[in-house]
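Next come the structures, one after another.
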Structure 1
Amino acid sequence: MTSLNINGKTVDVDADPSTPLLWALRDDLGMTGTKFGCGVAACGACTIHINGTATRSCVLPISATAGMPINTIESMGEDRVGKVVLDAWIRHDVAQCGYCQNGQVMSAVSLLRAKPRPTDTDIDQAMAGNVCRCGTYQRIRAAIKDAARVLA
């Protein structure tokens, strides 16, 4: 049994300690907002926050996260920066198929917490590795800039 701090609540997960956090979230806890994309931390669909930092959950064993604050997309509507980013995503009609968007949002929130006024280069660096097969990258950039303006 591993105790995890997810979205401000302590939950126990009865899984092998080497189980990737992604599968504990989805299969054991029913939190399906975090997506499986590639399984090798290359696409960003599984992005969550560990200690506020965007982290790929598909390669992170639950044993490495015990006691650390974990936040998922499910908590972003209750978070000031997360809510502003989600609202900007809607205003800019970012999602097309939507599959990657949870990871994109999590990376954008992490960026705006670290750099409230990101440059294009900051955005490119923070969002690198978040793959959008629909190609909504320009809308993602516009939504991040809009969210930064609102947060300022």
Structure 2
Amino acid sequence: MNYLLTVTRYIHQNPIKAGIVSHPHHWQWSSCLGYYGEPVYPPSLLDSHFILNMFSSDRSLAIQRFKEFNELNNQDACLEDYGGSSRRLSDDEAREEIRKYLGSLEIPQLKSLPKKERDGVLRKVKKIEGVSQLQAARILGVAVYFLYRMKG
């Protein structure tokens, strides 16, 4: 849940970091005003309740706490799959790296492995430098969720 809040703040603060506005609620295309209790158009575009309830069940207190959190100076970094100093591998290069971890298995066979064995391979693939989780999931033909949930 902390990452969800970080991403929300990161998105709201992008126009500030780009030098377009001085406050997140000044960006006309932002959902920020909706989180601050102001109307957004169309009204069904934003459901702020889930995020705001993380701050308090009392709506006005939740809005106040969210605003403090949202406008806090920070160095939030998101989408780490696309950042960093390492070079991102092309799909062909990534496929070759992934094959090294599969050994004698072919990529399509990964899905038919027993869960424990498949998860072990996915943990290794997740650590390949230059291969994003989204890219690996696409190459392996698995839902990106399987890679995101892998620990260590």
Next item on the list: Kindly point out which one of 1, 2 the value -10000 was derived from, the read-out being helix-only ellipticity at 222 nm (-39500 (n - 2.57) for each DSSP H run of 4 or more, over all residues; to 500).
Entry: 1
Next item on the list: State the single structure among 1, 2 that was used to calculate semi-axes √(5λ) of the Cα gyration tensor in Å, giving 39, 18, 13.
Entry: 2
Item checked: distance in nm of label points 7 Å out along Cα→Cβ at positions 50 and 90 from the coordinates reads 3.2; which among 1, 2 -> 1
Next item on the list: Given a value of 2.0 for distance in nm of label points 7 Å out along Cα→Cβ at positions 18 and 58, point me to the structure among 1, 2 it was derived from.
Entry: 1
Notebook entry, point to check: In terms of relative contact order in percent (Cα under 8 Å, 6 or more apart), which of structures 1, 2 is highest?
Noted result: 1
Notebook entry, point to check: A value of 0.5 was derived for distance in nm of label points 7 Å out along Cα→Cβ at positions 34 and 106; which structure in 1, 2 was it taken from?
Noted result: 1
Check: Which one of 1, 2 has FRET efficiency 1/(1 + (r/R0)^6) of positions 114 and 130 (r between Cβ atoms, R0 = 25 Å, to 0.05), as calculated from the coordinates, equal to 0.95?
Finding: 1
Next item on the list: Supply the structure label, taken from 1, 2, corresponding to mean count of other Cβ atoms within 10 Å over residues 10-17 with the calculated value 16.9.
Entry: 2
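Computed from the coordinates by the stated procedures, all read-outs in this text should not be read as laboratory data. Bear in mind the structure is a predicted one, so any value in this text is a computation, not a measurement. Cβ atoms are built from the backbone, for glycine too; each structure is taken alone.
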